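None of the figures in this text is laboratory data; all of them are computed from the coordinates on show. These numbers come from a predicted model, not from an experiment. Cβ atoms are built from the backbone, for glycine too; each structure is taken alone.
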Structure 1
Amino acid sequence: MKKITPFLWFDNQTEDAINFYVSAFSSASGENNSKALTLRRYGEAGPGQKGTVITGSFLLYGEELMALNGGPIFKLSPSISFFVNCSAEDEINKLWEKLSEGGTSLMELDKYPFSKRYGWVQDKFGVSWQLNLAGRSQKIAPLLWFNDQAEKAMQYYTSIFSSLNAKNISDIISLERFVPGEGGPVGKVKHAVFSLNGQEFMAMDCNKEPFSLAISLFVNCETQKEVDELWEKLSAGGEKSQCGWLKDKFGVSWQIVPTVLGKLLGDPDPVKSQKVMKEMLKMNKLDIDALKRAYEN
């Protein structure tokens, strides 16, 4: 299980979206590293219609993502996109064709000064993808598009995650700045790669659109101490919300979640899992002991 997992909020389209992405990435690469992992559905107790999907998880090129049927409250935006490193021209062409079906091109798939083949598309579900012909060990990385605060945000995030685990790298790996004549704010981040707990992320500046709660970063925590530390540090200057959700001072949304929660909610006994769900819905910061008490009682 990775420490940080991108979490997508859909308007009752989670199952369709997962099937679409798995099909697109599988057919593009020809490899067996894109597949649905779990689909959690409502049972007799609801509150949604029995059989409909609540949450799901899936792999694309070996990278895990999660999804929720949250309704129409939040809308996906390009402020967080997914940068996909393709290793062959045939692969990038096939992936572009699939992801473009019913979607919107933000930058056409073409040759650019920074890449021999690149394209940026928002798919029919609203998720944005940046496809690039370049081989990297991590095939898919979330790209956060800031409004002139990318460098401060990266320093902030890497500092927080470094304090959790010094063994796993959290650092700025590369940083390219805008220079005069490039159309961006001179000196600000044109493109950067940074690592949190050994996972790669990317960042850019020059975005005027705020981050959407429809894409959050789900952090798996092993202990209550870890939950407490991340909750306080990431919410400083931002907003605390319900069920482990918070928004940091840069506007990025996070979910700080103990790993045990998934096991408790996934219990085959619907009475136990419903008790855990009801207890969780009362909380802001998640409390492991309280969740376990609800499960055991």
Structure 2
Amino acid sequence: MDELLHLETTLNIPSPLQRIEAWSTDSVNYFIKRDDLIDPFISGNKYRKLKGHLRHYLDHKQHYPDGLLTYGGAYSNHLYATASACQRLNIPLTAIVRGLEVDDNNPTLAYLINSGCKIIKISRTEYRLKDQSPTVTNIVNSGNYLVIPEGGNNHRAALGVKDLTDEIYDSMTPDYLCIMSGTGATAAGILDQMSDKPTKLIICSAVRDESVKQRILSQDQSNQVTWRDEQWGGFGKRSKDLTIAIDQTLTETGIPTEYVYTGRLMAHLGQLRSADYFPDGSRVVIIHTGGLRPSNHLAITRG
């Protein structure tokens, strides 16, 4: 069996599309695409964005004897998911990690090390340069890697994001799709797939990056996007209001979220619901992009 197809037999794909009973009324129905349930380790849109890169590597691995090389911070969900996928597929992985001072014993980096990943720390100044930094240039020039951008954000991410979009439309044609955006790769891929569909896309930003916003809006040729800026102090920042909103969502729906992406998305949805934003008869689909971690971070045995 094809290695990637074999991996997908172990994943919960297609992920469930669940009605949110506590939020739905006779007028508006809310649903959530539970990509957080794809896998405890390769969770959410991280797998969706990785799939195309993994497919390319497995189809051309003779050209990449040193395996994959990618980037992330010391707590990166992208690195965490990539390490798990590479371990299961026996793909060598090198991670360029932001910050010379970061602790190898934090749960993310400890998991990467336990899964066989090689970690190379670079300064925050160099990290901003990514593959233009002297350290990374030397590493790439001295080996043969398939380089994956931070977050998997390039054209190869489209393969898995198409799968995600197709799964939703195979079940229903929503009036609204709602997603949180970091690098914008998932949102851009979804927008590309729904350009001929009668659906509005609500994108809530997790970062204060005007370039991501403008890139997405310039892609929106059918006037489908409503963009909502980050409003809780910046990427990953906590606030009392946000914490209350996330706790309330869990109490009302029983759906676990984290505070960086989907928790913020649900907080945005709470604001929209309070404002009666959605017209009567609307079907609203919220995409849960994962990011939750299992309590046991031990790596899965290679093989």
Legend entry - Among 1, 2, structure where helix-only ellipticity at 222 nm (-39500 (n - 2.57) for each DSSP H run of 4 or more, over all residues; to 500) as derived comes to -8500: 1
Inset, instruction - Compute mean count of other Cβ atoms within 10 Å over residues 193-200 for each of 1, 2 and report the one that scores greatest. - result: 1
Legend entry - Which of 1, 2 leads on FRET efficiency 1/(1 + (r/R0)^6) of positions 185 and 201 (r between Cβ atoms, R0 = 25 Å, to 0.05), largest value: 2
Legend entry - Structure from which 15 was derived, relative contact order in percent (Cα under 8 Å, 6 or more apart), options 1, 2: 1
Legend entry - Entry that produces 4.4 once distance in nm of label points 7 Å out along Cα→Cβ at positions 137 and 281 is calculated, selected from 1, 2: 1
Legend entry - With Rg/Rh (Cα atoms, Kirkwood Rh), for residues 25-80 alone derived as 1.18, matching label from 1, 2: 2
